1. Give the label, chosen from P, Q, of the structure having the highest value of distance in nm of label points 7 Å out along Cα→Cβ at positions 21 and 37.
2. Please state which of the structures P, Q yields 23 when relative contact order in percent (Cα under 8 Å, 6 or more apart) is computed from it.
3. Tell me which structure, out of P, Q, gives -23500 once helix-only ellipticity at 222 nm (-39500 (n - 2.57) for each DSSP H run of 4 or more, over all residues; to 500) is calculated.
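We did not get these values from a lab; they are worked out from the coordinates using the rules stated. The structure displayed is predicted, hence computed values, not measured ones. Cβ atoms are built from the backbone, for glycine too; each structure is taken alone.
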Structure P
Amino acid sequence: MTERSAAAAMLAGDLGLATEVIRDTPLHRQMSLRVTHYESDRIVVMMDMSEDTRGSGEGTVHGGILATFADAASAFSLAGAFEPGREIPVTTDLHVRYYRQPQAGPLTAEATVVHRGRRLLGTECVVSDAKQRVLARTTATYMVVPAGG
């Protein structure tokens with residue numbers, strides 16, 4: 001089994017890689033991210049609405065937090081496309097379309113890999129509220145680069 005397929009199997013089996021990334025990233029912890037579902041090329045991540053994530057108005061979520069939420073979920077969906085410990089995916093482009101503010105939490109980000117090149121990976125993500133209302137849609141491109149470089 002290659003390192004890539006081993007990483008994908010680990011993530012598919014117990015969500016270990018994504019959970020580790022969330023645990024080791026202070027912003028992800030502050031956002032209370034949690035992976036609820038993973039299958040090859042698709043992941044679902046949830047986030048609670050809180051004072052740490054709200055926008056200027058009560059009951060809102062800051063737009064930058066929605067973009068970060070989609071970016072994180074999209075990056076998590078790339079498991080198996082790079083060698084953990086040796087490579088990391090870095091965001092090269094993120095396009096966000098905002099539609100509305102949430103009416104209820106928790107929020108859900110469903111990210112799907114739509115392109116796998118040698119070094120560039122593409123994703124699409126939909127962020128919804130607890131009433132299944134679409135809040136934002138994103139497309140993103142990631143470049144796989146050596147870790148620590």
Structure Q
Amino acid sequence: MRASRLIASGFGCGFVPLSPGTVASAATLLPGALLLHASPALLATAALVTTVGGLWAIHTAQIDGDPGWVVIDEIAGQLLALCGLARTSLSGLLVAFLIFRFLDVAKPGPIGWADRQVGAAGIMADDVIAGVITAGILWAIDSNWPTLL
């Protein structure tokens with residue numbers, strides 16, 4: 001398997017037979033939590049590198065459409081979502097996961113628009129937007145109820 005397809009598949013998460021996007025998002029929680037605990041800047045850097053790497057991998061692998069096995073977009077989006085947490089906590093990770101997955105599946109507003117775009121940017125954009133929106137929601141929750149997450 002070429003490196004670009006390995007990266008696009010989330011190092012194999014995309015080949016899980018049921019709900020590969022959910023599996024990839026869940027698998028991202030532990031490394032994301034470790035990065036957040038080490039340094040929020042490190043988590044943000046990982047999210048940026050994953051997004052750019054995902055664009056490269058999808059483009060290089062010449063992937064058409066948005067096949068279910070491509071889950072690097074979910075990984076990037078989940079990392080971006082975790083950037084909205086002020087600290088690592090089980091409740092925060094769970095809420096970040098649930099909000100991100102809801103937005104990724106429901107695709108409201110700009111997320112749905114982005115999902116309809118073509119090419120590597122189109123594949124990545126809906127999850128990146130869902131991740132950023134999730135981060136904003138988490139930030140708002142923490143700003144108003146700091147002990148909740």
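1. Working: P: 1.9; Q: 2.9.
Greatest value across P, Q: structure Q.
2. Numbers: P: 23; Q: 28.
Answer for the origin of the read-out: P.
3. Details: P: -8000; Q: -23500.
Source structure for this number: Q.
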